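Below you'll find a set of structures to go through.
We did not get these values from a lab; they are worked out from the coordinates using the rules stated. All values reported here derive from a predicted model rather than from experimental measurement. Cβ atoms are built from the backbone, for glycine too; each structure is taken alone.
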Structure I
Amino acid sequence: MQRAAEAGVKMIAVGTQAGTSKRAIEIAREFPGSVWATVGFHPDHVGDEGRYHDKNEQVETRPENFDIKVLRELALDPKVVAISECGFDLFRRTDTKKDQENVFSEQAYLARELNKPLMMHCRPSKGTDNAYEYALEVLKDQGFNSLVKIMHFYAGSLEMAKKLSDLGFYFTFGGVITFSESYNEIVRYLPLDRIFIETDCPYVAPQSHRGKRNEPSHVVETAYKLAELKGLEFKRTAEELYKNSVKVFNLN
């Protein structure tokens, strides 16, 4: 937190289950004006057997069962600015697609009910856009048209990025853009007012910190790379990214 403050970085702590969502809220309360929170249930944790459990992320020692009532209660906290992470992960889990759909759908309706942005983890099977296609199928109800929708760590094709952009989606990018050129065309295509930067902490640290634990202060390097790809001055880029966050997440 001290390094983030010195770097001029504020943040949104993202929940991936009830335990981490609750912890995100606690951190937001501890650092008012610098940290906000989201609550959500990650698709990797869906299903009865073989659920992914990462000790680097999780608060609890055992996997949790999805309970929309618990998430709803947490989401009512004023520190919570979005429903996230939720969606489809067909890269790591292909056996729970229907379960992922049900869990994502409940969280999408919760976001609509509470009028909070829906930030999605959609990781497709290699060489496809299937996770994004499935998410769009869930969101085809016209009632979701006015809902703010964000694709966290976008990893789809340029064609899908264009489709999502036309539908009003926002996109987040992390340290990967500092060492992989595969995102260059997409970043250059998307308008700056549709973009956020993130860490995906503790993973995907930017180039100068590769192989180390990622942390919020490192997004400065990502912002520099984003400015470079956009052909813009860093100061203007940083200001616009900050304005995007304040506007979309209704920060105060």
Structure II
Amino acid sequence: MITAPDLSQAQLDSPLGRTSPVLKLAVAIGWLIALALTIEPLPPVVVTVFALSAGLWLGHIPSRDLTRGLAPLWIAALGIGLFNTLFAATNLDPAASELVTLGPFRITAEGLAGGVAIGLRVLAIASVGAVFALTTDSTRLVDSLVQQARVPERFAYGALAAYQAIPRFAEDLATLRQARRIRGLRGGWHPRLLVSLLVLAIRHGDRKALAMDARAFGSGPRSAYRLVTWGLLDVVVGLAAAAVLVLVVAVLR
């Protein structure tokens, strides 16, 4: 079932929850760019530790929710690291230091190092993304993009509408399967479900478009009901994130 993150009031009222979403987004992008500039295994470990620690202590994310959200991403990171280790180009180099041979696969020290580095970077990206999603309300993110980053309202709120529509696909699919069972048909997967989902998606899109046009989105300057302003907390979080970035780029490379 596809669902949007259900944030508790404790997460929303936490220091990370009250931090500007635009700032958190900029921090996440900056950290990920820094990881792309290095192939060493230690920087992604540092980023992962800082991200998870911030999410647990500053974001008040329940450890169970964080573990459940990260489990499939960490499994994917393990699979990517293993794949890159087995099929690394250095494994075909006779001059490379061979560690072990597993059937048709020859694993070298260089190939293992590259696979581990890639897997750790995917792990760091997943951790940063999970902490951001579990401490950021989607509506406040869009308000922050419009008010602080000056993103066009039509694009920002259109993206919010699309994001909020994602869980509806799972609900529509469940409803269509139940309708097929009522008619005596198989309730499993069937190609005709794609056509029905497309029709429902178009109908939902029409309703949202009419609702946005009725509120005159994109017609001119608008007032804001939920104000998102900069504060001292944003400065502290920004400086701490910059210190981590300097540590990753300058010290650990």
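Overview of values
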read-out: Top of I, II by mean count of other Cβ atoms within 10 Å over residues 13-20, largest first; value: I
read-out: Entry that produces 6.7 once mean projected area of the Cα convex hull in nm², for residues 85-148 alone is calculated, selected from I, II; value: II
read-out: Which of I, II leads on relative contact order in percent (Cα under 8 Å, 6 or more apart), largest value; value: II
read-out: Origin of the value 0.25, where FRET efficiency 1/(1 + (r/R0)^6) of positions 77 and 213 (r between Cβ atoms, R0 = 35 Å, to 0.05) was derived from one of I, II; value: II
read-out: At a computed 6, 22, 25, 23, 17, 6, 1 (P(r) over Cα pairs in 10 Å bins from 0, in percent), which of I, II; value: II
read-out: Structure (I, II) behind the derived value 128 of volume of the Cα convex hull per residue in Å³, for residues 29-108 alone; value: II
read-out: Structures I, II, by mean count of other Cβ atoms within 10 Å over residues 189-196: label with the highest value; value: I
read-out: Label whose coordinates, when helix-only ellipticity at 222 nm (-39500 (n - 2.57) for each DSSP H run of 4 or more, over all residues; to 500) is calculated, return -11500 (choices I, II); value: I
read-out: Winner on distance in nm of label points 7 Å out along Cα→Cβ at positions 21 and 181 once structures I, II are ranked, highest first; value: I
